Structure P
Amino acid sequence: MDQGPGTEAERGLQRERSIPDTVWRGRIEESLRHGLEAADSVENRDVSLFARRFTPDYSGFDTFMGFPYLEDVRRVGEHAAAVVGVPYDTGTTSRPGARYGPRGIRQASRITDGYSFDMGVDLIEALDLVDVGDVFTLPGNIEKSFDQITAAVNHIFGAGTFPVILGGDHSIGFPVLRGLAANTDGNIGIIHLDRHADMNERDYDDLTHGTPWFHATNIPNVPAKNLVQIGLGGWMGLRESIGTARERGTTILTINDVETMGIEKAAERALEVAWEGAEAVYLSFDIDSVDPSAAPGTGTPEPGGFTPREALKLLRLVAREGLCGMEVVEVSPPYDVAGTTSLLASRAVANVLAELLLHGHLPSRHPLDAPE
């Protein structure tokens, strides 16, 4: 069917022709070696007897998008990118459950085969990514859990591997930045999608998911002037956070600002501020930046946020200049409906990784068409 000259669909049809199937064939062959050949009645001889590397989404072990699980994390530096879960929600102030976020996101991600027609990328074929499992957090102990998170990020990022962090509540942003900052000579900017500013010094006399950016911007090479907060608004952002943002000179774009200027201009503004004088930029995507009609599974839902299409587009645009890492936080499966929030979170990660590949910020196993 004619898709029309120069359409995204037409380009996607042409790109698909050049994508290899080497990794997929390797997975099938490994499954047959380790899982034995299927029963004689099964006509598809790519199917193994026991589910191993090549499995349907409803069976096997849940790693992100079915990527390999790295048992020996000392070898993480041999890979371009690593997914790490942070099952921690002691920083939640209202509705706990984000400790199950990493599990929910991984499970939701298994429904995909890793190929995006519109982006023209097969992540399974192109990206050398491993899943290193979860940081061992300690429920009820904030400081020790934060030390664990910082040490884990320090290990992954210090080995030269791009970290993808699956939260967990948003308090983890602070210990993650500590790990990144310790391995970065220059300044780090932050692009933060959220409905809340999260810049309180403390909540209820402790560190919570409302405090990460107050403490992160106290790190010498994570200056507040390079923090951009996009999508803020509604009725649950504490005034103290806004006061801190004003005093420290962060840049805020409300959801109405984004609607007025458009997604493209908002992304341009975010990149301009985050990258000014910085060596690297970190992406923090709080799932509650998306309207709860589309992302109900979160701890502090605030009506009026992004649509999924807007959020996914904005994430792609801000990833084009490169990132030093990313996090998806505040996914709380106990409050989800049909796994839609976890599914959106998994798609956000996939979109960012694909964009980084397309623009040469992550190495690809095979040539990719440069985006127009």
Structure Q
Amino acid sequence: MGVLPLAAACRDQSGPVRATEGPVAPELPGPPAAIVVTDASPASAAQAAAAPFVTERVQGEGAAMGTHLAFAGFTTPKVGTKQVREAFDAAISEIRRIETLMTTWRPDSEISKINAAAGKTAVSVSDETLAIIKDSIHTSAISEGTFDITFHTLHGLWKFDEDLDPHPPADKDIKARLPFVGFKNIVVDDAKKTVMLAKDKTQIGLGGIAKGYAVDRAVAILEKAGLTSFFVQAGGDLFARGKKPDGTEWQAGIRDPRGPENKWFAKLPLSDHAFSTAGDYERSYVVGGKRYHHIIDPRTGYPATACRSVTIWATSALVADEIDDAVFILGPKKGLELVESLDGVGAVIVDAKNNLWVSKRLQGKLEVVGAPSEGL
């Protein structure tokens, strides 16, 4: 655990890496196009059968959970281009199914039903929703309450989405809702498979964990289809399986939190790992020389101030998704203590003073290609 010097010399920067709102797999130099045999004669068929298999890189995209979905995968001798595309379609359908189950934008979702019954009665939920809520409670307990799905109780005060309004809410309005924020207000009954919110004004939202879970489910769909080398990305959440056919790992770029959208300051190889970035630049505004953003500290009701960006490397997208916000709010010292206590988890942190911190598991893996930019 330690701080990397920002003036460190840049290493090799070959190979473009795209960086938009979070981790993005790079544009890869594609392999040669698959050989197409047009002559159906027995001789040419025999030649085709004897020819070595040439893999093909297939890309796909979609939209769900309010974000862009991106896929890339390589064909195998058993899984051709058509099957890869069908697998991508199935993965998109799975992500949309999870969205329907866990969104707060639909009154018929399980989360909306729990919120509607706050302070009144318990609500029966599916095994999936129950498991995600229980996992959220566990993460709240180990992160000093910095990751807390009851942050949704503050919804509507801060406006960073389509309703962007660069005017911070009144302190009195925040203080009025804070008594209803807190993961201990979530009551889970395992035997009955129910969830209840103990206070009538408490609300929950899975925006900090559902996308990670959805990515993991999409990965399972692609694996079941026989893919062995691919990535799945939903906004700032990414998972890469296997290595590319040439034996190299996938690469993800970490965006410069004060640079333009297409600038990254570091690269991280990915193989059988997830990658998620929480940044104060994604949904934010500056008023009176102060930056306000969407990562709210549930303990105070205000945007967290200890970091500019946090990237988490983990063995599942769900863990990466929930831990990045917790570390962002905890700050580099406590955040890295949490990271080091979790199996297979690493972190790259740019703190509020623009210092770069790298956890033990990523030291020697991370390639710093430039210092993060200065700025407000």
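Every read-out reported here was derived from the displayed coordinates using simple, explicitly stated rules and does not represent laboratory data. Keep in mind the model is a prediction, meaning the values are calculated, not measured. Cβ atoms are built from the backbone, for glycine too; each structure is taken alone.
Values computed for the structure shown
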{"read-out": "Which of P, Q yields 16.8 [mean count of other Cβ atoms within 10 Å over residues 247-254, calculated]", "value": "P"}
{"read-out": "Per distance in nm of label points 7 Å out along Cα→Cβ at positions 103 and 223, the highest-valued of structures P, Q", "value": "P"}
{"read-out": "Read-out helix-only ellipticity at 222 nm (-39500 (n - 2.57) for each DSSP H run of 4 or more, over all residues; to 500), computed value -8000, structure in P, Q", "value": "Q"}
{"read-out": "Which of P, Q leads on Rg/Rh (Cα atoms, Kirkwood Rh), largest value", "value": "Q"}
{"read-out": "Entry that produces 1.17 once Cα Rg over 2.2 N^0.38 Å, for residues 135-318 alone is calculated, selected from P, Q", "value": "Q"}
{"read-out": "Answer label among P, Q for the case where relative contact order in percent (Cα under 8 Å, 6 or more apart), calculated from the coordinates, equals 21", "value": "Q"}
